[in-house]
Structure formats: structure tokens, C-alpha cells
1. Give the label, chosen from P, Q, of the structure having the highest value of volume of the Cα convex hull per residue in Å³.
2. Quick one: helix-only ellipticity at 222 nm (-39500 (n - 2.57) for each DSSP H run of 4 or more, over all residues; to 500) came out at -6000 when computed from one of P, Q, so which one is it?
3. When log10 I(q)/I(0) by the Debye sum over Cα atoms at q = 0.17, 0.23 Å⁻¹, for residues 70-117 alone is calculated, the result is -0.56, -0.81; to which of the structures P, Q does this value belong?
4. Where is mean count of other Cβ atoms within 10 Å over residues 110-117 largest, in which of P, Q?
5. Name the one structure among P, Q that distance in nm of label points 7 Å out along Cα→Cβ at positions 78 and 102 of 2.2 was derived from.
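Rule-based calculations on the coordinates, nothing more; no lab input. Bear in mind the structure is a predicted one, so any value in this text is a computation, not a measurement. Cβ atoms are built from the backbone, for glycine too; each structure is taken alone.
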Structure P
Amino acid sequence: MRTKNRYLFFALACFLGLVAVFVVDGYMGVYDTISVKSGETKQVFQADFWSQPFAQASVGASTREVITFTYQVDNRWPSNYQSTFHARLEQNQQLVSLLATENISLGAFQKSEWAFTLDTATLPNLSTGSQYTLVIERGALLRTVIIYLNSPGLPLLVKG
């Protein structure tokens, strides 16, 4: 009888260990999400998007448009998380403007988000087909979003 219970407890311990590995590996960590809203289009780039090799997000917008960015950090550790994040706009690896700089201080299992905007009408070297890069740095982590700018279409003529 004792031998039967020993194997049952061993199997139960292995099962609980396997579940613990999945929870720690799949849930625990610090995750970030970038949301971009340009015009009527909203794109969300979640943490699993960035796990792909050579992941690089891209969005399209028109000149003379305001683009809204939201950066969210989700701390899924049972300890505090502190870092800083910097969001900057570059063109040809040259700094165009600094969009945001924030200190991140999150408690255990907390999340926070920051919003910042980009008015494309104020950008230098603005022409049809311009490209800019939004670079977000959080500690050693680097996220890039390519922004393609197109000239706005012609206004619609309405006959009255």
C-alpha cells in the first residue's frame, strides 16, 4: 500500500512542477505594449509581437495629422520594478525630437501606461513618402516603430 501512495505523490509532485514551470515561464515577467492611433486606425503591438526575430512595427499616417502613442508596462513579478523609458523620433538615425521621458516605478503585479503625441505637420524634411522611426528604450530593451507619412488626399467636392 505504501508503494502505491509513493508513486501517486511522485506523479502529483511532477504535475505540480510542470504547472509551476508553465506559470513562471508563460506569465511571470515585465511586458510592454505599444498602441498607435493615426486617423481612424489603431494598431496594438503586444509583447508577443516583439518576441519574433527582427520584429519591427510599422504604421502609416498622413502629413498634417496627429498620431497618438500609448506605451503600457505590465509588471507580472511579485516584486517591484523600476526603470526609465525614453521615446524619441529619428530620421536616418538622427534625433528629430524627444517625445517622452518617464521614470517607471511599479509595484508587484501592477501596470501603468503613458501617452504622447506626434504632430506630423511640425516635422522637418516633410515630403511625400517621408519615413521616421519611433524608438522606445526601456532599460536595455529597444522597440522601433517605422512611421510612413503620405500626403493627404484631395478634398471631396460635393455638389449642392
Structure Q
Amino acid sequence: MATVDSAEQLTVHGKRLVAASMYAKGKAFLGAAILLRQKGGHEFVVLHLLCQGIEVTLKGLLLFMDYEQYKPKLRRIGHKLLSVSEAAAKAAGLPPLKRDVRTELEALSNLYSQHLLRYGSGYDILVNPSTIPSNRVLRRMAAVLRLAERKGFCA
């Protein structure tokens, strides 16, 4: 297995490749969530994949916009979907999320950051995952992807 020196300095091209890799992985997580939902997969897993896709895709877009500024901030943002979403919207000059989308994303973020969607807990038996709204957030992410690809961020 190859090892990578984390102190290694990347070229501008290398930084774009890292951003592109994150963006592509995030899109794959989103695609997996959609496919799993269509096939009747476990909804907690669908929601986890959706959240992971949002996190990684938006972090990839932030790196595309300004690698030097955002790379050191990504770990601090962590799994806080609202934080990464607000940072991406601000960096892209987009308006803040509408209240209904923000509320949905905030609820998903709370579950995701506490790992309640991924690991087993009492939450699994107390909450029916199909009652956790996610469609507004998913539609918003589809719009973000269309905009990013039209603007050439992923190229």
C-alpha cells in the first residue's frame, strides 16, 4: 500500500485534483442514497449517505473555490452540514437557505453529526426513519450540482 506524506506540498493542479476527487466522491454518495431509496433500502442508511454526500460534495466545492482558504477549515467544520452549507453558499455568492430547507438540513445535520444514522441505538427503535424529511434538501443539492457543473467547478 502506498503512503502519502501529509506535509507534501501540492501544485495548483494537484489541489484541483483533490477538490475534484472530493466532489466526485460526494456525488457518488448522493447517487448511492438515491439508488438505495429507489430499491427500498434501509432508510437510515439512505439518510446517512445523503448527509455524507452533502458534506463531501460541498467541501469539494469549497476547495475548488479557494483551496488555501478552505482546506484548513474543513476539519473544524466536521460533520456540521449547516456550517458547510452556509460556507459554500457564502463563497459562491448564493442567498442563504430558505427556512424550510434550512430546518430540514439542520435536523439531518443533528442526526448525522451524532452518528445516529450510522450506528445502532435506541433511536433505531424509537423513530421510523421514513418520517425524517429529506426531500427539500435533496432537491436543493440537485440544484447545487447543476449550478456547480454549469459553472465548471467540477472540471
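1. Result for volume of the Cα convex hull per residue in Å³ over P, Q: largest is P.
2. Here the read-out was taken from P.
3. P
4. Comparing P, Q, the top value of mean count of other Cβ atoms within 10 Å over residues 110-117 belongs to Q.
5. Label of the originating structure: Q.
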